[in-house]
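No value in this document is a laboratory result; all are computed from the given coordinates. All figures in this text were calculated on a predicted structure; none of them were measured in a lab. Cβ atoms are built from the backbone, for glycine too; each structure is taken alone.
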Structure P
């Protein structure tokens, strides 16, 4: 990977996409769909492939925001446990997106402050 540093941390970008495009507990979505949007937004390393973002999706599942409902090679189908809310972290000054019952901790890897 290159020395590319995104303006907005990738995990926050993914959570924003989920909030804007897939914020319904009945909606199924894939990591591929989100990865295509990430690439169009131009704030990820241009050399990345889908495998490079798998860690972020695993963290989102581990956090309790979404669950993996199926997988086929690199494609992961996901569903939300609950709707996502938009909040603001005053510590890192970023908009953040959390499930309604997720722990109120900023998901920004360089922050992790209580909300």
Structure Q
């Protein structure tokens, strides 16, 4: 089994990219692959509680993020600096995350065989 790390950088409701990536993540996890997520930059907003996707005419992705656990996607990482720069704390997010400092991101990536 290969280890996959999906790195998301885009803000939510900024086109269909987030929805498409979530589809790829779920499909990969459905085939019993080890899947983890890393949210950097504005992507940390994807897990922010109480979003209003209908304002942007995009599908609500919160339910998809919550479904990740069903697919055994348990390792969701965020960069501490990305949260801080955007005024967020882990308690503001939909799901529990593992926080990493920016300096530790390269070491995390080295643990994975496939990075998207």
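So if we calculate relative contact order in percent (Cα under 8 Å, 6 or more apart) for every structure here (P, Q), which label has the highest result? Largest calculated value belongs to Q. Which one of P, Q has distance in nm of label points 7 Å out along Cα→Cβ at positions 4 and 68, as calculated from the coordinates, equal to 1.3? Derived from the structure labelled Q. Of structures P, Q, which gives 27, 22, 17 when Cα extents along the principal axes in Å, for residues 28-75 alone is computed from the coordinates? It traces back to P. Matching task: 3.4 is the computed value of distance in nm of label points 7 Å out along Cα→Cβ at positions 20 and 84. Pick the structure from P, Q. Derived from the structure labelled Q. When distance in nm of label points 7 Å out along Cα→Cβ at positions 44 and 92 is calculated for each of structures P, Q, structure P gives the greatest result.
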